[in-house]
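Scrolling down, you'll hit the structures one after another.
A short reminder: the numbers here are calculations on the coordinates, not readings from a lab. Model, not experiment: these values are computed from the prediction. Cβ atoms are built from the backbone, for glycine too; each structure is taken alone.
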Structure I
Amino acid sequence: MVGVGNRNAVGSKAYMAETYLSELPVTLEKLAERKYKIEEKKGLRVSAGQKKGHIFTDMYLERGLDSNCLRYKVIVSDRDFSFIDYSISNGVIITTSLGSTGYYSALDKLLSTKKLDTKKFSRIREEEIGICHILPTFTQRRKNDVPGHVDPHQPLRYTVRYGAKIEIKLVRWGDARLYGLTTNIRGIRIKLDDVVRIGPSDRVAKLVRVVS
C-alpha cells in the first residue's frame, strides 16, 4: 500500500501505508533486493441478510440521517462465556487488529489531552476482536447463563477472543446503516428483523513489510 500525502485538512492521512509516494523509488529497490517480509492478517466474515463478505479492517453499524440514537443489542458467544450488551448510542464498531488504529481509536484521540491528539491510537492483538459503542448514552451487560444478572460496569470499548461469534440486532426501529461490506456511501439498510453476524474468516490479508 502506497500512501499519498494530501495537504487538504481532511484529506487522506495514509495511516495504514507501508511507504509514501515520495519514498517509492527506495522502496521499489528494497523489494527488488527481496528486503521484505510478508505478514498474514486475520479477517472477519460478516453477513447481514443476503449480503455477505469478508473484512480485514473494521465495520460499523451506525445511525442514518432519519434516526435518533439506535437501540440495539450485541450478543457475544465464546467457548467459555457469553453475554449481551444492550446499548442506546450512535452505533457500534467491530474491528480486527489491522483496523484498530482507525475509528476504534477515536477514544484515544479524545481522552489523551484536552485537545484532539491525532497521534494517539490503540492497536489490539492479532488474536482479538475489538468492539466499541459509538457515543453511548446507555449501556448494560447481562450474562446469558445467569437469569436476571446485570453486570455492574457499563461496557464502552473492549476486546473478545478472535473466534468468538458476534450478533447485532436492533431492539427498536431506527434508520440503521451497516458500513464495511459495501462501497455505497449510504451503507446497507438494516431492518428490525435483520441479524448482523460476525465471526472468524477463512481468508487472510497478506501485507508486504519492507525491512532494512
Structure II
Amino acid sequence: MGLNKRKVIKPSLMMNFMEDMENKLIRAFIAIDFPDEVVKEIARVQEVLGKRQFTGKMTEPENLHLTLKFFGEIDEEKLKSIRKELKKIKFEKFEARLAEAGTFSHRGNPSIVWIKVGGKGIFELQEAVDEAMLKCGFGKEKRFMSHLSIARVKYVKVPREFVEYVRNLGVKELKWEVKEFRLMKSELNPMGPNYTVVEEFSSS
C-alpha cells in the first residue's frame, strides 16, 4: 500500500499567496487637509526646527493632515460600509486655527514634534465620525488630540533643551475654514507613505 502524499506548496507560491492576501487590505484613515497658506506656515516652522540639531525626519508638505480617525488595515467590504456611514454625517463648515507646538516623548526622549490644531468644530466633527463608525464596528477614540505631526525624532543630545526649543518655535495662529473631510488610504513604500483620497465629504 502506498503512502498518502501530501501536496507541498512551494515557498514562492506561498509568498505570492500571502502578498495577494495583504494586497486585499487597505490602510485607511479619516483626515482634514490644510490650505496652502497653512502648509507654508508649517513648512516655515519646520525650517526653524531644522536649525536645532537632531536625528529624525520632517513630515513632507504633501503628507500633512489632521487625522480624525485611524482604521488600520481593512478590506474592501469594510471600506464600503465606512463610506456608506460617512455619507450620513451632517456638519456645518467651521473655523480652525494653528496653535502652539509641542512634543510627544517616549521614556523621556522626544519622539514626535507636533502643532496643535484648535477649533470647537474639529472636536464636534470627530465625535460625529466616532458615532458613525460604531455601526461599522469601530470603538470611539479614548483620547482625541487635535494635532498634526511635523517631525519624527530618533535622537537628540539634550532632550530637555530640545523640548523647550520646540515650545518656542513661534507658530503663527493662522485661521481657516473647514468645509470637508476625507477618507484616505495609505500605501507604504521605501520612500515613505503615499496618501490617496478615497472619497471627500462636504459640509451641508
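A compact table of results
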| item | result |
| --- | --- |
| Of the structures I, II, the one that 18.9, 63 was derived from, the read-out being Rg and Dmax of the Cα atoms in Å | I |
| At a computed -2000 (helix-only ellipticity at 222 nm (-39500 (n - 2.57) for each DSSP H run of 4 or more, over all residues; to 500)), which of I, II | I |
| Which entry (I, II) yields the derived value 15.0 for mean count of other Cβ atoms within 10 Å over residues 100-107 | II |
| Structure from which 14.2 was derived, mean count of other Cβ atoms within 10 Å over residues 52-59, options I, II | II |
| Distance in nm of label points 7 Å out along Cα→Cβ at positions 132 and 164 - structure with the largest value, from I, II | II |
| Among I, II, which structure scores highest (criterion: mean count of other Cβ atoms within 10 Å over residues 28-35) | II |
| Structure from which 114 was derived, volume of the Cα convex hull per residue in Å³, for residues 68-107 alone, options I, II | II |
| Mean count of other Cβ atoms within 10 Å over residues 92-99 - structure with the largest value, from I, II | I |
